[in-house]
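Take a look at the structures listed below.
Taken together, the values in this text are just the output of simple stated rules run on the coordinates, not laboratory data. Nothing here was measured: the structure is a model prediction, and the numbers come from that model. Cβ atoms are built from the backbone, for glycine too; each structure is taken alone.
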Structure P
Amino acid sequence: MDLYAENILDHYRDPRHKGVLANADITHSEANISCGDEVTLHIRIEDNRIADIAWEGTGCAISQAGISILCEELHGMSVHDATALTKEDIYELLGIPVGPRRFKCALLCLHTLKNALHICEGEPVQDWLQTVEIEDE
């Protein structure tokens, strides 16, 4: 399978939910310091569901498509289900094999989401190992 599958390129060229959410309950930013990819996530929660979501960011096709694809999945999802997402869920959403050199690009969206939800719950932000359970950095 090509590194940049059509789904990745589609979301990179035509990102979904990209922008600022003025009435967000939480806004949180994360960066992949190894390559410079950045994502800011804006979430509005109503009745323990993600009522609206938007994002801003810069970076490679995988990181930017990943957050676009994840936002489509998250819109309307319960906070409980969003909190339970795993790196395997993200890999499945991306639909491409992710090697050791690109896993932080692919999982930046999950890391940002998990920390945004931690902040929303009044919990401290977590590092990569805690949020996405990466064994092989």
Structure Q
Amino acid sequence: MDDLYRENLMDHYQHPRHHGPMAECDAEAEGQNPLCGDQVVVQVKLTDGAIEEMRFTGHGCAVSQAATSMLTELVQGLTVDEAAALPSQAILDELAIPLSAMRVKCAVLGLGTLKLALHRATGTPLPAEWGDTDEMVWS
């Protein structure tokens, strides 16, 4: 079964969904993991308080890029509040493969960046464990 999930991860990495810049967006943020070089820029189009479309650009390891690709499909149609409250476990469940602590940071980079974009655009709360910061840089 792990092979099936690894194939899904590689498919999203090699053929990312919703990849590329958005001409006009309502929310945008950049996230980085300088320890491994992962970087994503998330752009979101909102309609009536819901995510109409999420797109991303960036580079990095297969886990960060595939997880962000999976995230674009997961959040489509969610309200801003639902997306802002999405737990990290939701993206880990999508990946469905065991990850080391370092790889978990890779996996949730896109989700954290989405939360930052929504916070900046609509004022949704950032996760309490982030403290009082308005950036998405893992260290």
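Using distance in nm of label points 7 Å out along Cα→Cβ at positions 30 and 62, single out the structure from P, Q with the greatest value. Display every interim value, and only then the final one.
Numbers: P: 1.5; Q: 2.8.
When distance in nm of label points 7 Å out along Cα→Cβ at positions 30 and 62 is calculated for P, Q, structure Q comes out on top.
Among the shown structures P, Q, from which was the value 26 of relative contact order in percent (Cα under 8 Å, 6 or more apart) calculated? List each step's numbers first, then the result.
Details: P: 26; Q: 30.
Clearly, the read-out refers to P.
Using the calculated result 1.6 for distance in nm of label points 7 Å out along Cα→Cβ at positions 38 and 78, pick out the matching structure from P, Q. Don't skip to the answer; put the middle values down first.
Working: P: 3.6; Q: 1.6.
Derived from the structure labelled Q.
For distance in nm of label points 7 Å out along Cα→Cβ at positions 6 and 46, which of P, Q scores largest?
Q
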